[in-house]
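Following this line, the structures themselves.
No value in this document is a laboratory result; all are computed from the given coordinates. Just so it is clear, the structure is predicted and the values come from calculations on it, not from any experiment. Cβ atoms are built from the backbone, for glycine too; each structure is taken alone.
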Structure 1
Amino acid sequence: MLVLALTVASFLSYICLYTAYSKANKTLEFGLLQDVFLLRKGLDHTLVELNKAISLAGLTLLCIAFLPGLEASRYELLWSAMLQLWVHSVYSTYKYYGDKNIPALSTW
């Protein structure tokens with residue numbers, strides 16, 4: 001139950017705080033969340049933003065897994081983190097392969 005709570009809390013915090021943060025205005029703008037969840041900028045934009053949040057949440061859980069006092073939940077926390085990071089990796093490879101971020105293997 002602790003692992004599920006930490007996983008959900010981590011992901012939601014990145015969705016609410018990172019996705020809603022406007023780099024231009026240096027403030028939280030919850031209209032940016034509406035853009036994501038109401039698909040105002042399209043499905044592609046929504047998936048990219050969710051992909052960012054899941055990667056950050058996965059990395060956060062990976063670090064949390066090694067905090068003192070959580071030894072009993074370490075295995076489950078690591079699995080949760082790795083599942084999130086695998087989802088991020090698969091989507092990023094699908095989305096960006098052949099682009100400047102992940103060039104095609106034939107160009108190496």
Structure 2
Amino acid sequence: MRVVIDQGWTSTGSSGALTAVEVKSPPSYSALYCECSTIASTQSFSLQTAAHSSGPWVSEGSTSIPATGSVTGAAVLRVTGPYGWVRPYLNSASTGDYSFRLIGVD
């Protein structure tokens with residue numbers, strides 16, 4: 001297996017989509033990791049994909065990140081491919097800083 005995408009994003013907790021990226025060599029399998037600083041309430045995120053940069057966007061899956069109090073939290077969402085365009089999506093606004101990393105292999 002070889003890595004075909006290794007993409008990162010950051011967010012300060014605003015709800016909505018992060019910047020979409022084109023995946024030139026679509027992966028067969030991928031994992032979207034999210035690490036966050038202390039957050040006051042449970043948060044959730046999705047991985048959205050599309051065939052074109054203009055959409056329509058489809059949510060491939062969603063998972064929650066529990067409120068962490070005074071520690072760093074983390075979650076992962078695993079998705080099968082292929083897909084052409086991809087972006088993380090924070091399902092609601094929350095406090096904290098979020099770091100996303102998508103790794104995909106063929």
Structure 3
Amino acid sequence: MSQDTRILNLTRGFRLKRNQALRAIEQCACAWVEINVSVRDLTIAESIQARNKQAAERELLDCAELPGITFKPPIGAQAAYMIERRTAFEADKFYTEAIQ
């Protein structure tokens with residue numbers, strides 16, 4: 001077994017560092033032939049298809065919610081918000097009275 005930790009690009013015939021190969025795969029420019037051993041360049045059609053699939057997966061993650069779980073802000077944050085709103089209300093009231 002060789003000690004070469006670089007990934008072979010079969011399409012172009014050169015070797016990449018593992019992080020470079022992962023970045024190319026993430027950007028839909030390459031695909032694994034053998035995981036952690038070799039990659040190949042994607043054609044334009046394959047790249048477009050991979051990007052569409054990646055965008056659809058990202059869209060699902062953005063709107064995903066856990067059923068039955070609701071967000072409740074911390075009590076301290078609620079109190080601070082109520083104080084802030086009360087101060088804003090009083091400032092608005094003072095301003096409207098001062099104009100009249």
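Worth pointing out:
- Comparison of 1, 2, 3 by relative contact order in percent (Cα under 8 Å, 6 or more apart) - largest value held by: 2
- Structures 1, 2, 3, by distance in nm of label points 7 Å out along Cα→Cβ at positions 35 and 51: label with the highest value: 2
- When mean projected area of the Cα convex hull in nm² is computed for each of 1, 2, 3, the one that comes out at 14.7 is 3.
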